[in-house]
1. With distance in nm of label points 7 Å out along Cα→Cβ at positions 139 and 515 derived from the coordinates and found to be 5.3, which of 1, 2 does the value describe?
2. If distance in nm of label points 7 Å out along Cα→Cβ at positions 251 and 275 is computed to be 3.1, which of 1, 2 is the source?
3. Out of 1, 2, which one gives -10500 for helix-only ellipticity at 222 nm (-39500 (n - 2.57) for each DSSP H run of 4 or more, over all residues; to 500) as computed from the coordinates?
4. Rank structures 1, 2 by distance in nm of label points 7 Å out along Cα→Cβ at positions 11 and 539 and report only the one at the top, that is, the highest.
5. Suppose you compute log10 I(q)/I(0) by the Debye sum over Cα atoms at q = 0.06, 0.08, 0.11 Å⁻¹ for every structure in 1, 2: which one lands on -0.44, -0.69, -0.97?
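What follows draws every value from the coordinates through simple rules; no lab data is involved. Note that the structure is a prediction, hence the values are computed from the model and not measured. Cβ atoms are built from the backbone, for glycine too; each structure is taken alone.
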Structure 1
Amino acid sequence: MRSRSLHIPRATPLFLLAAAGYLAVGLYLALGVGYLQGDALSRVADTRAALLSRDPHLAAIGFIFTPLTALAQLPLVWLSEWFPQLTRWGLTSIAVSAPAMAGAVVQVQAIARERRCPAWMTWLLTAAFALHPMIIYYGANGMSEALFVFFVVWAVRRLVRWMTTDDVHDLIVAGLALGLAYLTRYDALAATGTATLLVAAVAWYRSRRGAVAVLDGLLVAAPTVLAFVVWSATSWLITGSALAQFSSRYGNAAILEQSGGGSAGGLEAIAFSAAEIIVTAPALALVGVVCVTLAARRRDPEPLALLLPLAVLAFATLAYLRGLTFPFLRFYIIAVPLLVLCAVFLAPRHGRMRARRPGPRPVDRADDPSRWTAPVSAIAVLAVVAGLPVSAAAMLSPELSQEQHALHAAILPRLGYSDPELRREQEAIIASFDTERRIAEYLDSLGLDDGSVILDTMQGFPIIASTSHPQTYVIPSDRDFVTALNDPGAHGIEYLLTVPDEGRGAADALNLRYPTIYENGSGFASLEAEVVNSGHDRPTWRLWRVVGS
């Protein structure tokens, strides 16, 4: 019998190398430095509540964020019942973001390879993307950006293929990728809308038949529409609100109001967004203009797929202009693959693109005989690579990068600071959840019964992620939370964890039910301990013992 050799896809070594690199950086930041991102840890806590709380049910994941980032963590979070360190340090979220960003690296390389770019260009641009500081950081920190970038780049690749092959399989996969992108971040709606219009326009141009344009457009839009309808309907049936992100007191709109975030609008907001895009992808304007010029000269439709990440950037800019988001650099991360792919499309397409079942109108791929193509491509690649230090410096700037500038204290702790107050702030950011971990350890040591402590996870999510006994806590996702809150003593509650009635604490369930609970225990609780928080912009906790009804 003839033996078969094991076939390993050519992208596998690249994927494994990138995933291992991002995972190593993530483990260093989490375990070596203790630097965790709040949004990532919040999703960890939600997933843990869905599996291991005293009232486990899938809806405990919540409907503020779309669910895919949390759902992907379920298997590893389940293991935290025996290995609580997995959630205490946010490792389950890092185990999702690292391979997701590695997948994005593979997709970028595949686009360049299918474009038939020269080998030197393919590998330099792949490396420039994989080693971009924003890509490394968000591949390593467990946030939703890694999954989102992967799905958008995957959709771009499949649309690039469809432009040439007219293969319905490529169109279907592009739609699936966009549907999954929506289940990762709401920004995907901009990409899906753009892709639908683009595909319909190209299909009509090729066939001059309206039915073909509508059908192809629906193939791309259907997965996102289905995801939107199912997710919104489920949220409405369970919570009474179809769009909890905007209506809930835990949603983005409420958080902006509580924290005084958002933009003032006008030219200042536009200038800020432009600055964020420039420092994220410094060569984007130059390379983008050359890309558009060459595509028009060659009558090359493939770069039209880059309208998807461009739409995401436009959405982020508009959202900040309207005061709907915070001034965070990560909202513009899609500029990184947009820049790299613009550089990829400077090379002329040639050779036959393989397709499972080419459509009736595939496009020929011809070489561009221009002698300027090679030097222009080389200059563009150098510009992409030269921009990496600019992006790294921007990430360490408090003005340009509110969330990442504490990396200065994490990776360059011995480098002198001109501003001691800034250094203290960065060290406090790194220590943001140390206090909550100590609170969880203390309450674990008391050996309390299930349902003995009640708290709101708006500020208390790090405690749920850190505890070894999540069943100890009564939290808002528990179906008896309101009845327990209304009469803690009658429902076996021994302790209450409270935060000040200010900022985000103004929407804390305990403060809403008992307006004076933080100040005096509302007449039925005695102060057990006050814990001053060592983290930046984190509340001082008060632990109250229930002494009456």
Structure 2
Amino acid sequence: MIKQQYVTDYIKLYKTGKIKLNKERVMLIKYLEKYVLSDDSLYFNEKQINDCINYGNKWFFPIQPFQKFLIAFIFLYHKNNDRRYYKEFLWLMGRGAGKNGLISVVGNFLISELNGIRNYNGSIIANSEEQAITSIAEIKDVVDRNETLIKAFHATSTFIKSRKTKSILKYRTSNGNTKDGLRDGFVIFDEVHQYPDNRNVKVHISGLGKKPNSRVFYIGSDGYVREGFLDNKKAIAMKVLNGEVKPDLMFPFICKLDDESQIDDPDNWEYANPMLSKPITGYAIDLFEEIKEDYDALLIDPSGREEFVTKRMNLPLDDLERSVAPYEQIKATNRALPDLVGKECIGAVDFASVRDFIGCALTFKDKDTYPSLFHSFAMKPFVDKYYGYSRKDARDLKKVVAPIADWVERGDLEVMDGGTVDIDRIVQWFVDKRDEYLIKKVVIDNYLAMTLKKKFEEAGFEVDTIKRPTAIHHLLSSTVEIGFEHNKFIWGDVPIMRWYTQNTLVKIDRNGYKTYEKKEDIRRKTDGFQAFLYTLYRIDEIEDIDISGALDNFAELDF
């Protein structure tokens, strides 16, 4: 068996119950003991390990036990040729675990005279310049504050250069043009969850073979891209941990919750964030309080749960598509509407085609709730074809996608006989409602905008056109989730609106942004819910006031 003090210490912390490790790190320890630490043909370079840790302790911050553990394996070598054992390192941890800080220490050390390799250049790669420059800026700040380091490094806002080894650490963006012909000794890929595939990665690591003991670091927290580059790396990591591939293929250090149910016990958070292993001091105390504030905020705003679980707890969502709200919350909209006569409201219209459904909505403010009125139109040829509207036995069928006749009978839906929508009838609905309510404006999307806008303006309405409806969805996601969670939406008994809402799917993209789309393109319509979203987009422009009394007094004046 080969031994290294920091490795031994970290494993002992787990085995004596002083720290908690998630399933993947428990597997890592078993794998290391079986395949790596048992291999007497390997050795740890104690000088490099201690020099790197001491460098970090002196100039950056106190190096934690898990960070010492990670640093040790960077400097693990074969005895016969002094060639490094691991080329690839995968470090995945919850947000705030100090990944960037550690990589600043390691990157700065690798180019330094302490490492002593001439022209051992490094690149830090990220999707955005802001992210890529993080470690360069941190190293520059450390160098600028210390006269000793100023003599050792030339530090700018774009690169750090060792005056003695001539090694340079630069930042690059993953879509930059300066990729080919690199002669790096090591490459660091930051926030790897954002990479959809390995195309840009391959370009950046193509020059690594030109330098001895080249290394690649993949660091970050998990994200919303499924079956992309990171998922592929995690699959390889599991093969390594299970002993299914060469043991030196990758060093995988993955910190995450084992199960979402663990989220509600703060003692479990160290599964995802090793910085929170006890005893916590200094930075870790502030970090815990920050995470606790994020967690407590979920009671008020549940829309942040995906972000919290995915980024803070490093537990990715397998299903990036889900319903807008649980059906019980959708049903809770079926409450009696308050008296809305004379109140201000925002109107909206949505239809994706002139040949199927049109949704109309009026939304008001009433104390801390948002009451709404709805009406829909549908084209007869469409509802005949897809819902059997004209069939006499339609109501007797066991499986009816949409009970059109029932909704028509209730007065919530009008069926138009023509093949395409009669826009004048839509506008007339708002004109009729204007007799009772003060419609501040009508929001429409860009589809048929010119025609709709003209018709509404001729009828005396202010019109607000949304050019890209999906662009507002993420802005509204918090309002929508809070509204359903805390029963702020009051719709009355309008079954077609509950149908629209159940048909709506929340999709989460690679950046965590949410859009509201259809669960099924043809039969599962969402027009009424989309119209409701449009009203929420401008709801802050109205006041919770009743002007009907003022209008009555005005009407009684004798001019």
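1. Numbers: 1: 5.3; 2: 3.9.
Structure of origin is 1.
2. On the way: 1: 3.1; 2: 2.1.
That value comes from structure 1.
3. Working: 1: -18000; 2: -10500.
Source structure: 2.
4. Numbers: 1: 4.5; 2: 5.7.
Across 1, 2, distance in nm of label points 7 Å out along Cα→Cβ at positions 11 and 539 peaks for 2.
5. Details: 1: -0.33, -0.57, -1.01; 2: -0.44, -0.69, -0.97.
This value belongs to structure 2.
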